[in-house]
Structure 1
């Protein structure tokens, strides 16, 4: 079966230069014995790297997009060539005047195709870092540099990241942040049209239900009030264009050497997830990102059934839904157990706040 989204969306450019799904949630959901095999949608590669902290024997990383695979390859090469501080500079998490030099060091260790790809991205990497070179990051940059200054001054934006108790966070949000200009920005900038044109591909909204901007508004309350924004690297990047003290799991200094020591366990492939199913790959855990949102219900049911054939007993399927509800198809419900304990814990801690649902389904033994 050819991937349905492959015929609708373009995959010739970097869509996501970093991961916008919280690796802490993913890793928590896939905790278990060492030596397992995982399959991970690549995106920019950060969450596949995060899975290495679970001491697997193998992580098969797959993506339809050659550009997204190049993001993964750059991270692998950079981790081998750079120390942690330089790695954060190259990705854009920290200010740097030497990203071009760092990119040259890394590219010198890569094959010709990858060198050519990243040479073409050099200007974006120098300005924004390799983690800021994607379409989705550019979308946020438009908001951050052109629109947000019309809504809030720099002092108010900085104050978002002052750690407060929950009641104080609610007061800050209600009295200083959620003004009429912010609500107008949300309505216009996070509309289906704007997000499809400037951020995600319009085809990714084919099966979405409801108002995208209303959904984002609700989820921002989760990130800004329910959770402490001071510990949220994703919100920090959206509002300020870099990361503060808080970092995603795969970017943290305490994980850097461990992940680097296990890079040879990655098996990186460009192609459809369905191609792995045809190949007969057997796995103990799946990071499926939000791929089911891009499928109609019939295709979703067919792919899910094939997926179960590649899953070992006890394997966990982990995925997110933004606005297209997807869970185990009814006809297959008896073959998996919904891990509501892991789902509830994940939803409560999820700092990457765009998704409305987090799903963990475990294959019956």
Structure 2
């Protein structure tokens, strides 16, 4: 095998798309998927590639430092693509410690293991630790930048200004990755991405929750007046961006990934209602009646928007789908995979989330 790559969080939403892309596109890479299989991780997301000879799965938690050290010692990974994270803002408000442990401590455990394996010290990289040999790729979020007004875009030079426990934990992990690059010479890259949507998304986030609730004629909760704006990126485009950055990006650099698709939450939900009515052969306007405005989230950022020109100009990546096309493709997937949706919502997690959502 040409490379042995650890992908953390590979059974989750974005992670499963990254694992699938790397396993199928690079048969000479040995891909090890590490996931704790919490509520948002599901091996069913990867059932189509689980028997590939260059793929293997390991269940484990990045918070366990000894386990991570032993895993790196055993497998001697050439590179890491780190996606494992607690990622939902509402849950971070309810339980910030869990986000600190996974997103901060877990990331540092991985950095320490990579540093030891790749033998970096005193800002002098090991002779074998160059761009074509080792790389720690940390996948982060645009939420670390805080909130934008009505104009402007987040760039790679935007100062960090996190407003939620989730974004604060991701900002901290970003800083640790940069610190290990600067202090120990650990070859590392960070990408900060806008909101993702697509298949295999656990229905606690806005789009899959709305699809699930419309399908079952349940209330579709929308925070405040629905005026918060997000930049949406199709998850398969994000996976392609990660592939591009992993192979062409410069260690020590940061790359922003965005879809150039800004939508107000209420406008997005109105479009989704229209698509769902059409797909379910319901009278136009039926699903709109399910929209329920709820008390706004604490510290809810008004607007996110990404300037991804560096990634496009330097590395040649561009998003492939406009939002309307991607959203319809996403709805089609959920309607065709209702058994998957039923399975992932059969526990207490979605009930817990909806209860938290409505109570805010």
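Which of the displayed structures (1, 2) returns the greatest value of distance in nm of label points 7 Å out along Cα→Cβ at positions 86 and 302 on calculation? Display every interim value, and only then the final one.
Numbers: 1: 4.9; 2: 3.0.
Structure 1 gives the largest value of distance in nm of label points 7 Å out along Cα→Cβ at positions 86 and 302 among 1, 2.
Comparing distance in nm of label points 7 Å out along Cα→Cβ at positions 134 and 294 across structures 1, 2, which is largest?
2
Ranked on distance in nm of label points 7 Å out along Cα→Cβ at positions 22 and 262, which label among 1, 2 comes first with the largest value? Mind dumping the intermediate values first?
Numbers: 1: 2.1; 2: 3.4.
Going through 1, 2 one by one, distance in nm of label points 7 Å out along Cα→Cβ at positions 22 and 262 peaks for structure 2.
Suppose distance in nm of label points 7 Å out along Cα→Cβ at positions 62 and 254 works out to 1.7; of 1, 2, which structure was it derived from? Mind showing how you got there, number by number?
Details: 1: 3.4; 2: 1.7.
Attributed to the structure labelled 2.
Thinking only about FRET efficiency 1/(1 + (r/R0)^6) of positions 190 and 326 (r between Cβ atoms, R0 = 25 Å, to 0.05), which of 1, 2 has the largest value? Don't skip to the answer; put the middle values down first.
Numbers: 1: 0.75; 2: 0.50.
Comparing 1, 2 by FRET efficiency 1/(1 + (r/R0)^6) of positions 190 and 326 (r between Cβ atoms, R0 = 25 Å, to 0.05), the maximum is at 1.
Could you tell me which structure in 1, 2 was used to calculate distance in nm of label points 7 Å out along Cα→Cβ at positions 30 and 334 as 4.0? Walk me through the intermediate numbers first.
Values: 1: 3.0; 2: 4.0.
Of the structures listed, the value fits 2.
Say we calculate relative contact order in percent (Cα under 8 Å, 6 or more apart) for every structure; which of 1, 2 gives the highest result?
1
Coordinate-derived values only; no laboratory data. Note that the structure is predicted; figures quoted are calculated from it, not measured. Cβ atoms are built from the backbone, for glycine too; each structure is taken alone.
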